[in-house]
1. FRET efficiency 1/(1 + (r/R0)^6) of positions 117 and 141 (r between Cβ atoms, R0 = 41 Å, to 0.05) computed as 0.75: which structure among P, Q?
2. One of P, Q was used to calculate helix-only ellipticity at 222 nm (-39500 (n - 2.57) for each DSSP H run of 4 or more, over all residues; to 500), giving -14000; which?
3. Could you tell me which structure in P, Q was used to calculate relative contact order in percent (Cα under 8 Å, 6 or more apart) as 22?
4. Upon calculation of log10 I(q)/I(0) by the Debye sum over Cα atoms at q = 0.08, 0.09, 0.16 Å⁻¹ from the atomic coordinates, which of the structures P, Q produces -0.35, -0.43, -1.24?
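The numbers here are math on the coordinates, done by the rules we state, and not lab data. As the structure is a computational prediction, the values presented were derived from the model and not from experiment. Cβ atoms are built from the backbone, for glycine too; each structure is taken alone.
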Structure P
Amino acid sequence: MCCIGSIILQTSCRKVAANAQEIETTFDLAGKEATGESLTEDVNNILTSATDSLGLSGNREYGAANYLPSCAVVTVTGSFPNKMIMVDFGDSCRSVNGIVRSGIIHIMLTDSIRRPGSTATVTFENYKVNGYKKEGGSIVWQNVSNSPGTKSWRRLVNNVKITAPSGNYWTINSDKTITQISGLLTSSNVDDVYMITGTGTVTNAAGESRTSVIIEAIQKKIACQWIDKGIVSYQSTNHTALLNFGEGACDNAATISIDGNTPRNITLP
């Protein structure tokens, strides 16, 4: 009987340990995808700033470049549908908001990005943001606006690898819809606001994955470097995590809660 009791206890302990590990993995992966989403929005800022400053926005060519620092070197070659933009940040390029970038972003445009049917494909060459490296794969913006007075894009993140300053790395994939809800009729992008919905998958170096669904649309203001609102749900075998970006304050703070328990704070790059 003692042996049987010992076996039951050991099995129970293993289950508790496995459950705790699953929770920690879910928390870690949710944080990794939050970082990936923040870095993807940073690329979006560079894309829109570069195309605006070059007069390649289609219907709003005013030269604003909020996120394109003077130390970035922009080169344009070719013509539609194969116009290439290269944004070179060199070894260290600091923006006025303190973001430090290095390396190169390559953008291929089939047409001006605010024209329905256009596609912008972004790839990376030794590109880093505040020490986080993005490489491999691509990010594709497809303009799917289908009625006058609206602007929306389908954004596909395809096997983009992110490596943290610590050397820890992960891969993100996502299929999201971005809809502009403010600033459509103004000549400046300062008041632009975008809402984001869709799904994603994040995979760590050990091959463990979590799939996410945006359950309250993510909000991204051009005037703010970070996502400032929205909730994302992550599902593991036995647990649900909720990533909360806040209620509209412009900061790099977010929280993750597991199964409704006390949220933990995370900091976005």
Structure Q
Amino acid sequence: MPNEVVIVTGANNGIGLGLAKALHADGYRVACLDLSGENLSGLRFLQCDVTSPTQVDASLAAILADWGQVDILVNNACLAVFSPFETKSLPDTRREFEVNYFGYVNLIRAVLPHMKARHRGVIHNVSSIVGVSGFPGISGYASTKGAVEALTRTLALESAPFGIAVNLVHPPLTRTASSSPLGLPSQVMADPATVGRKLAKKIGSTRAVITPGVIESLSVRIARLMPGAMGRFLSARAAATRGKTEAPFSRSES
């Protein structure tokens, strides 16, 4: 519904950027939260570190001062540190949880009282199939997404009596900074702008799991039925693409 207010975190790149632009084009009032906003010209950008409750609260206050309401929250900001478990530092894993899990918690805590007062709202938590299946080299990132899955299902039960839907968004593997070190073939990864446009069409959905299309929905179902098999399949595809060499491990944030 145009003119509804949507908050998108991690909006400066990847799927978040594609989603924010598509929503803005469709007439929504979009508040874009990220550490930087060089790609967000023409959009309402608020510099915000989602790991800081103070910055999150200040951003929400500014949004309410401008537009008086928040209808939809899209928790999309993420950090992925690619490294084998035994060589990965504990601070890196803690930072992944601060961004990918507690960043979501901070935004939800901020908007929930407002949504409860209005007895309406939708909270979309972006997840990943690797949070179900696992994937080599991203133990921290996959763990955060597994935690987001459990958090979302729990909050969905708690929030439903207040007219608030809390659900999971499962995009396909997408050509983003966060996914580039996976080593998967680029041709099997989706364009972030296209994924953003497809998800924008479902921004008001209250379904438990939202995907851009039927193929992604089927992939999530298979992963949940056979997580080990899906993990081995993805790992094999990545290994074949890399010529059975190690993927370049790096740090990616959006």
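1. Q
2. The structure behind it is Q.
3. It traces back to Q.
4. Of the options listed, only P reproduces it.
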